[in-house]
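Computed from the coordinates by the stated procedures, all read-outs in this text should not be read as laboratory data. This one's a predicted model, so the numbers in the text were calculated from it and none came from an experiment. Cβ atoms are built from the backbone, for glycine too; each structure is taken alone.
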Structure 1
Amino acid sequence: PAPNWLSYGELLFLAVLVGGNALVFWFGYTKRHGHKPRLTEGPPHPSPPSSYAKTIGNALGFNCVLNMGLLFVPATRNNSWMEAINMSYANGIKFHRWLGVAAVLTGVVHCGCYYYCWLLAGRWQQMALPCWDCSLRDRKGRKVWINVFGEAALLCFLLIGVTSVPWARRRMYNLFYNVHQLLFVAVIFTLLHWVRALWFLLPAFVAYLISRVLSHCNGSTAAQVVQFSALSPALCKLVIARAPGERGQFHVGQFVYVNVPAIARFEWHAFTIASSPRPSLYNQSSSNRMTLLIKALGDWTGKLMLYQQECELNATKPEVYVDGYYGASLSQVYSAYTTVALVGGGVG
């Protein structure tokens with residue numbers, strides 16, 4: 001049986017990632033350091049260490065670009081092929097993190113191998129630093145700037161990696177989110193470093209951009225807020241009207257992204273739906289509503305509590321935008337068991 005932390009679909013995706021990286025490394029290594037016919041007799045001359053370092057660095061460069069392209073896939077919302085292998089968007093995020101780590105590590109080693117070769121040859125300064133009086137039209141100047149573009153892409157990835165550490169992400173979410181936008185800058189520098197990377201990046205990147213456009217359209221209209229109240233000094237309740245019928249139907253365990261322009265126009269935060277998709281026995285109107293319970297645990301949620309007080313004081317309706325629904329339904333999991341124990345902990 002599959003480990004309890006990975007589904008069979010996730011195991012399949014993991015096998016594709018590991019196998020794909022192994023094949024790409026093998027291709028890159030053998031292409032540059034393949035067996036060549038010997039034209040002279042006698043024992044073969046051993047290759048210098050710098051030759052192997054450059055070969056390994058070149059092969060890992062292919063791996064870095066492959067992982068860059070693949071990391072957009074699990075970050076794409078409502079991805080049809082992820083749903084086909086029964087991998088939800090929420091569960092796919094861990095693969096996005098793993099691919100990000102793989103892209104950064106392979107990029108660092110790729111750069112380190114070339115640095116090692118340049119240092120041995122005494123050419124690090126000429127090859128690694130910008131040449132301001134060099135022209136991109138001549139071969140020497142173009143080669144130097146290609147290296148610099150690669151270093152710029154790696155610098156962007158390192159900044160993203162440092163701010164993505166769980167400690168930094170949880171305590172400085174705004175910094176994490178804003179620095180993550182450097183990913184698009186990193187893609188541009190990567191293409192300037194190696195233009196053929198376009199064929200690795202284009203399919204997944206286009207699918208990701210399409211999902212972002214659809215997500216923006218889905219959340220472009222302000223939601224109808226039925227209730228926005230404080231249950232305690234650090235907990236608020238947000239009840240939102242949803243469309244009747246199948247269009248507004250959600251499933252147990254799903255979540256939505258919430259945006260409040262009065263707090264931050266471009267920030268969207270995920271919250272689990274706290275209400276049941278079925279109507280209450282005592283309140284049939286609940287079938288056209290969904291409830292979010294939001295606890296003040298950070299900067300944004302703390303400002304949301306202040307915004308609730310402001311709306312209540314001024315008797316104004318809050319402006320809220322919602323994008324969803326996301327996440328796999330848990331109802332299928334429940335149906336596989338005769339008895340289910342519900343353990344509640346945390347909020348939002």
Structure 2
Amino acid sequence: MTAFNGLIVSLMAGLFLAFGYLGVPVAFALIAGVVIGTLFTPVSLPSIMTQLFNGIDTEALMAVPFFLLVGELMTSANVVVRIAHLSQALVGHMRGGLAQVVTVFSLFFAGMSGSSSADVAVLSRTMAKPMADEGYDPAFVAALIAAGATIANLIPPSIMAVVYGAIGNVSIAGLLIGGIVPGLMIGFGLMIYCYFFGPVGFRRPRSSFPQLTGAVKDAALPMVIPLILVGGMMTGWFTPTEAGVVAVAYILVVVIPSLNPAHLKRLPGDFAHAGLIYSLPLITIGAASAFGWMLAYLRGPIVVSGWISGFAGNDPAKIMFALVLLFTIVGDFIEPVPCIVIFMPIVVALTEAGNI
């Protein structure tokens with residue numbers, strides 16, 4: 001990589017970060033960086049438009065709108081309240097009662113939405129006020145909800161896993177299955193922290209057997225959704241897209257008519273909102289794809305890979321540590337989806353070198 005190429009890469013990155021700090025949407029900040037790159041290279045704007053389209057022209061990304069629609073329907077129809085009541089019945093009696101409930105709720109809902117943003121919205125709407133009423137520190141509540149929502153990026157149907165698999169040509173089903181154990185570990189880790197170090201909260205009596213069975217019965221229909229998504233993909237019955245379609249059909253035919261039939265007339269609004277939510281990551285994926293393609297043209301990923309390889313060699317532990325450090329820094333400036341698209345070549349090269 002010549003010094004001139006390095007200067008262009010630095011200019012692209014600097015412009016992107018500057019626009020990001022000014023509040024420009026990520027997709028447009030990325031496109032601005034790419035346009036700057038075309039001014040100093042033989043790359044033409046029409047070829048950039050082709051890359052914008054190629055970034056989203058992937059069949060696997062069809063799973064994302066259905067996963068988003070599952071979370072939207074569950075939230076809008078107010079079915080998630082039943083899951084909150086089940087979480088309360090299971091762990092509400094423990095030390096730090098509502099904090100434990102938030103964590104278990106995060107685990108349950110992560111298996112339905114696949115979106116950390118959806119988890120934050122639902123948890124904030126459902127649990128933030130009850131925790132404030134019990135005297136929990138607002139900072140603790142915000143941190144717990146944010147940490148719990150990250151589980152959705154790991155547990156199926158993780159939208160991040162779908163994006164990674166679609167862009168990197170990696171088995172999406174394998175990624176989703178591989179995220180189950182780390183997601184559960186984060187959930188259990190949060191529960192342990194809340195039990196020993198979190199606020200005590202109100203100590204409630206343990207739910208009686210009739211109360212517990214009643215909560216399980218009330219949440220039975222919604223809890224089938226994770227079984228459809230996770231079980232269908234693990235057994236090979238469904239692809240991720242097919243699992244999302246089946247889950248949406250189950251909600252429309254069984255869950256909503258049984259639990260909240262009055263919500264049926266609001267379904268067009270749910271579909272429209274889910275489509276709007278889907279458009280945001282979609283345009284970002286296209287822009288990040290063009291940005292990453294321009295960086296690859298300028299041989300930027302090779303330099304970054306060389307830096308990391310110089311530190312880590314082929315040691316898997318050092319490579320993983322370097323990647324965690326890289327994404328900890330980069331994640332402060334860039335959202336997850338463009339991170340995946342832009343840094344995919346670096347991750348693939350390093351993981352192959354370390355046989356990870």
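What to note about this one:
- Identity of the structure behind -24000 (criterion: helix-only ellipticity at 222 nm (-39500 (n - 2.57) for each DSSP H run of 4 or more, over all residues; to 500), calculated), options 1, 2: 2
- With relative contact order in percent (Cα under 8 Å, 6 or more apart) derived as 25, matching label from 1, 2: 2
- For mean projected area of the Cα convex hull in nm² computed as 19.7, the structure of 1, 2 it came from: 2
- Origin of the derived value 1.5 (distance in nm of label points 7 Å out along Cα→Cβ at positions 30 and 54; candidates 1, 2): 2
- Comparing distance in nm of label points 7 Å out along Cα→Cβ at positions 134 and 150 across structures 1, 2, the highest value is found for 2.
- Read-out mean count of other Cβ atoms within 10 Å over residues 222-229, computed value 20.8, structure in 1, 2: 2
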